[in-house]
1. Which one of P, Q has semi-axes √(5λ) of the Cα gyration tensor in Å, for residues 125-372 alone, as calculated from the coordinates, equal to 34, 25, 17?
2. Here P(r) over Cα pairs in 5 Å bins from 0, in percent, for residues 109-148 alone has been calculated and equals 6, 22, 28, 22, 13, 7, 3, 0, so which of P, Q was it run on?
3. Work out which structure the value 1.00 belongs to, where FRET efficiency 1/(1 + (r/R0)^6) of positions 293 and 349 (r between Cβ atoms, R0 = 30 Å, to 0.05) was derived from one of P, Q.
4. In terms of FRET efficiency 1/(1 + (r/R0)^6) of positions 141 and 357 (r between Cβ atoms, R0 = 25 Å, to 0.05), which of structures P, Q is highest?
5. Kindly point out which one of P, Q the value 0.90 was derived from, the read-out being FRET efficiency 1/(1 + (r/R0)^6) of positions 309 and 341 (r between Cβ atoms, R0 = 41 Å, to 0.05).
6. Work out which structure the value 16.9 belongs to, where mean count of other Cβ atoms within 10 Å over residues 133-140 was derived from one of P, Q.
7. So helix-only ellipticity at 222 nm (-39500 (n - 2.57) for each DSSP H run of 4 or more, over all residues; to 500), computed for just one structure, reads -12000; which one of P, Q is that?
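Please treat every number below as a calculation from the coordinates, not as lab data. A quick note: this is a predicted structure, and the numbers were derived from the prediction, not measured. Cβ atoms are built from the backbone, for glycine too; each structure is taken alone.
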Structure P
Amino acid sequence: MIEFSKFQLANGLRVIIHRDPLTPLAVTNVVYNAGSKFDPPQLTGMAHLFEHLMFGGSKNAGDFDLPQQLAGGENNAFTNADITNYYQVLPGANLEIALWLESERMGFLNLNEKTLQIQKEVVLEEYNETCLNEPYGDAWHYIHHMAYTKYPYRWPTIGMTPDHIKNIELENVIEFYSKYYHPSNAVLVITGNVDTDQSIHLVEKWFGTLSAGKPIHFLPEFEPPQTELKRKKLKAIVPVPAVYMAFRIPSRLDQRFPAIDLLSDLLGLGRSSRLNELLVEKWNIFTTIDAYVNGTNDMGLFIIEGKLNDGESPEKGEEMIWKALKIIKSQKIQPGEMSKLKNTFATTLEFSSLSNLHKAMNLAYFENLGSAEMINTELGEYNAVEAESILVEANTILKPENCSVLLYYPEKLP
């Protein structure tokens with residue numbers, strides 16, 4: 001059980017404080033409801049680019065990193081389809097510095113042409129390294145575009161094309177900042193060796209005068225159910241053939257999600273997983289095979305991905321995955337398997353709760369999703385899953401008409 005206090009400022013900022021006197025450190029974690037699904041459709045990559053811009057300094061703080069480093073801290077951030085997350089870790093005695101810096105970024109960020117051009121170049125280089133020059137790095141471009149036809153998950157977080165990033169202008173980022181970066185669209189979590197009352201006072205001091213901002217009305221186009229198999233074959237400079245299969249699943253808050261998540265562990269977690277035992281150990285078709293869910297807030301994806309042995313074709317790999325799934329969907333899940341799945345999940349959850357940074361991130365994530373209290377109810381939901389429910393999900397989700405397939409064929413270098 002993770003105990004925490006929760007309150008809300010008059011401007012809408014939701015604040016959660018978890019006190020842990022066993023550490024000398026404090027963590028601040030700010031989540032903005034501003035992931036890549038909020039990107040303008042012709043300027044995808046905006047949310048991720050803006051993550052970079054948030055380190056460009058502010059009206060009163062100037063350079064962001066220097067005062068943070070002088071306070072003995074470190075910081076970082078990430079963007080996904082749903083949120084952008086910023087965290088700082090520093091000595092508990094220096095908590096106010098972290099809050100001052102985050103309030104500066106929230107209310108007084110420096111946005112100018114010079115900083116924008118520098119960060120666009122940084123992001124474009126990242127695009128080249130991770131998407132164009134890395135083997136299989138463009139997989140998510142194709143998978144997302146096949147799996148979604150209308151919903152703004154159809155582009156990857158980094159952006160659909162480099163041109164979208166190049167075309168982002170200063171007026172676009174100023175508009176994005178004004179629309180999404182304000183107290184009523186954010187969650188602030190403080191964990192570690194802090195005094196709760198003093199923390200509340202400091203939050204009021206540094207964030208209380210910021211303008212609330214306008215409410216966000218996110219009304220994306222309706223995504224129709226998938227009704228037929230989609231497949232793309234791709235020649236690329238990759239070391240071995242590969243198969244990616246994406247199945248549509250319901251949202252993170254759907255009551256079916258825990259069973260679906262445990263199904264992914266049954267199929268793809270570790271050497272004793274069902275897919276590994278068949279496709280790697282028994283049939284010797286793949287060198288590696290994994291299954292996992294992407295866990296997006298709204299409709300998500302159940303992913304199976306595998307790298308093939310030399311001499312095996314992607315078509316053969318896909319065929320054998322379908323064969324393995326047919327066998328798996330017909331087999332009962334033994335009590336020992338269920339115990340292992342649930343114990344593994346509980347262990348992972350327990351290890352996560354040992355880190356104040358992970359606790360801060362999880363509290364912010366769940367609060368943005370719906371309620372921070374879900375951090376304490378999640379384990380019970382997973383423990384309540386029955387083996388029959390997992391098999392029902394396997395037969396409901398893992399079928400061709402709900403699947404998008406990406407096949408990689410190695411292209412010889414010139």
Structure Q
Amino acid sequence: MSPAGRASVRSWLIWLTAVAVYLLAVFHRTSFGVAGLQAAERFGVGSAALGVFTVLQVGVYAAMQIPTGVLVDRFGSRRVLTAAVLILGSGQLLLGLADSYALGLVARGVLGLGDALTFVSVLRLVAAHFPAHQYALIASFTSAVGYIGNLAATVPLTLLLDGPGWTVTFLAAGAVTVLYAVPVAMRVRDTPAGAPESVRESVPATELARRVRVAWRIPGTRLGFWVHFTTMFAPNVLTLLWGVPFLVQGQGFPAATASAMLTVFVFGSMAGGPLLGAVIGRRPSLRMPLVGGYLGGAALVWAVLLGWNGQVPVGVLVPAFAFLALGGPASMIGFALARDYNPLSRVGTATGVVNVGGFVATTVTALLIGVLLQATGGNFRIALLSVVGVLALGTFRMLVWWRRARACVFEAEARGEAVPVRIHRHRWDREPQEALA
């Protein structure tokens with residue numbers, strides 16, 4: 001079948017096999033969230049050195065997104081996902097055996113590399129196996145499954161670390177991951193049943209670079225990049241690194257309470273993702289209004305959190321975190337834009353470009369918060385203003401490319417071409433010839 005028809009049972013089974021790789025990747029990515037105390041003791045380091053683990057892994061992930069997109073378009077999702085599980089498993093095996101800080105950093109870097117290969121590969125399969133109107137919904141399901149890996153890296157992993165211990169826990173996780181390469185290699189197929197496998201010829205490095213430039217020049221890709229940049233970084237920064245310190249050191253909550261409150265992000269994203277995906281799958285014209293509504297609400301949330309006099313009550317923090325959690329599902333709109341405005345042969349590259357956005361914003365913001373905390377003696381109110389600054393920058397650039405993408409749609413309509421979403425012209429819209437100015 002083609003992506004224009006109905007997805008077959010085979011396509012759903014292929015997606016299930018592939019999305020389990022993403023679940024494993026998120027488990028490995030977030031496992032350090034509960035292993036921090038054991039890591040500090042094992043490697044003999046303090047909190048600042050521990051922060052490097054997160055920044056390193058996210059940095060590797062972000063740096064590998066465009067290369068991953070190119071690799072997926074060149075070799076196909078099956079090969080890249082098979083490599084991903086082998087690399088992830090090897091990294092976790094190395095972490096289980098690591099007894100020095102340097103070796104621990106190497107292990108987390110390897111995990112970041114394997115993690116980077118997963119999400120774009122799964123979305124490329126979704127684009128090939130499912131009709132366009134289902135893309136946003138299945139992408140949201142993919143993200144929601146990832147949060148199951150996040151949950152597995154909380155209480156279950158804590159119990160294992162307290163029981164069998166560091167080495168046994170991480171060696172077992174690594175071994176299971178490596179073994180999963182077998183079903184991935186056997187079950188995943190890059191194209192639906194009945195569709196010919198794509199012929200992939202060797203492409204020179206200069207041509208690969210040209211494809212990345214072409215994808216980047218598409219206003220819809222650039223819009224997707226800034227949507228992803230602006231929506232997902234704040235919940236990422238809180239859940240991966242600064243959420244617990246903010247609640248414990250900045251707000252005075254017990255560590256157990258702080259950890260429990262961060263689960264709001266997990267459940268909020270799991271619930272909000274499929275709901276948002278279903279809405280925009282039926283009404284794609286609502287994609288950008290929903291993004292705009294989320295960003296406006298996020299600005300209000302941060303104004304309340306940073307402007308509150310004294311400790312912010314739990315009754316305020318929980319709904320605030322629940323709303324911010326919707327940034328993860330909203331970021332899926334960026335991938336839908338990449339899917340709509342690029343040919344299937346370039347979707348992997350364009351998706352990789354989009355996926356860079358949120359993780360670049362996460363890395364920059366996490367570093368800025370750390371620098372400002374150091375400079376202000378631990379003043380979280382000032383340090384978290386960096387979140388507001390990055391939010392404002394991303395929103396501005398998103399609005400610029402929204403107008404340019406709309407102009408390209410109007411131009412395509414004028415030529416009689418099919419367009420992903422029909423929109424109505426407003427007085428503030430750019431003229432078509434200005435779209436690439």
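1. Q
2. Working: P: 6, 21, 18, 16, 15, 11, 11, 3; Q: 6, 22, 28, 22, 13, 7, 3, 0.
Among P, Q, the structure yielding 6, 22, 28, 22, 13, 7, 3, 0 for P(r) over Cα pairs in 5 Å bins from 0, in percent, for residues 109-148 alone is Q.
3. On the way: P: 1.00; Q: 0.50.
Structure P accounts for this read-out.
4. Working: P: 0.25; Q: 0.70.
Of structures P, Q, the maximum of FRET efficiency 1/(1 + (r/R0)^6) of positions 141 and 357 (r between Cβ atoms, R0 = 25 Å, to 0.05) occurs in Q.
5. Numbers: P: 0.90; Q: 0.35.
Matching structure: P.
6. Details: P: 16.9; Q: 23.9.
It traces back to P.
7. P
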